[in-house]
Structure I
Amino acid sequence: MAGESTKIDVQRLYNDESGESHFIDETMEVTAMNFAPPAPPIYVSDGVPAKQVVYLFLPAGYTGDFHPAPRRQIMTLISGSLESTVSDGETRRFSPGNTMLVEDTSGPGHSTRALADCVMVVSQLD
């Protein structure tokens, strides 16, 4: 298995050249390696330098009107349910286990609405 690779699905929220935000579905390559010996090899992505990791709690009914992300970040929903709308009008719902690479750090950004109490882990990137 070591050295083999596969791809995983990744959701990304980004700005186009005019500043409008969009969702896009992408794939990321992960390669089998000895990540935590003596455990067997697992598939691992390239590393991404991070500034800090924080937990967020959004109570049910929380609404954040359109805003840009404060920095590039990877957001993973641990519990709850939320929806986010980008400036091109697309809305997506997120459930526990969903992860998104958020890169809309300028322009109108996105809005967020907690449909249930949400706990998130946010890795803020350099």
Structure II
Amino acid sequence: MKTQEITDCLTNGAITYIDKEEAAGDIPWSRHPKFKGVYLKHLVKGADTQGRLSCHIVKLDPRAVLEEHVHEDQWELHEVIEGEGAFFLQNKETSYHPGRLGVIPEGVEHKVASGKSGLVLLAKFFPALV
């Protein structure tokens, strides 16, 4: 399966909970409130997990940057599914490409920059971000 197909499957797939099922295609994309060229699709929200986790598709336009920021109370896991870019964790730069994971402890500054083709990743938060 090509990476674009994986992105499409997640964007338009389904989420199964113990008491309901939700169509991911019905969940709207949102502009990131701070970072230009960054879009979010909140697949799993804290309201559905007793606040314990959340999962979001994060899409960065080509050459977009999620500038340095910190989640004081959440661990974060990135799973890159499409595109390429760079991940910065405490001043260490790592190449981001499909198959790469990034683990960010709570309270640690991090940054993501997309390359010329943009970048799509799953961002999972423990406990939930939203």
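Rule-based calculations on the coordinates, nothing more; no lab input. Being a predicted model, the structure only gives us computed values, none of them experimental. Cβ atoms are built from the backbone, for glycine too; each structure is taken alone.
Quick check on the output: -1.05, -1.20, -1.35 is log10 I(q)/I(0) by the Debye sum over Cα atoms at q = 0.22, 0.24, 0.27 Å⁻¹, for residues 27-82 alone, derived from one of I, II. Which one produced it?
Clearly, the read-out refers to II.
Taking 18.5 as the value of mean count of other Cβ atoms within 10 Å over residues 59-66 derived from one of the structures shown (I, II), identify that structure.
II
For which of the structures I, II does the calculation of mean count of other Cβ atoms within 10 Å over residues 43-50 return 10.8?
I
Work out the source of 14.4 here, i.e. which of I, II gives that when mean count of other Cβ atoms within 10 Å over residues 3-10 is computed.
Source structure: II.
Work out which structure the value 116 belongs to, where volume of the Cα convex hull per residue in Å³ was derived from one of I, II.
I
Relative contact order in percent (Cα under 8 Å, 6 or more apart) was computed and gave 33; which structure, I, II, did it come from?
Answer by label: I.
One of I, II was used to compute helix-only ellipticity at 222 nm (-39500 (n - 2.57) for each DSSP H run of 4 or more, over all residues; to 500), and the result was -2500. Which label is that?
II
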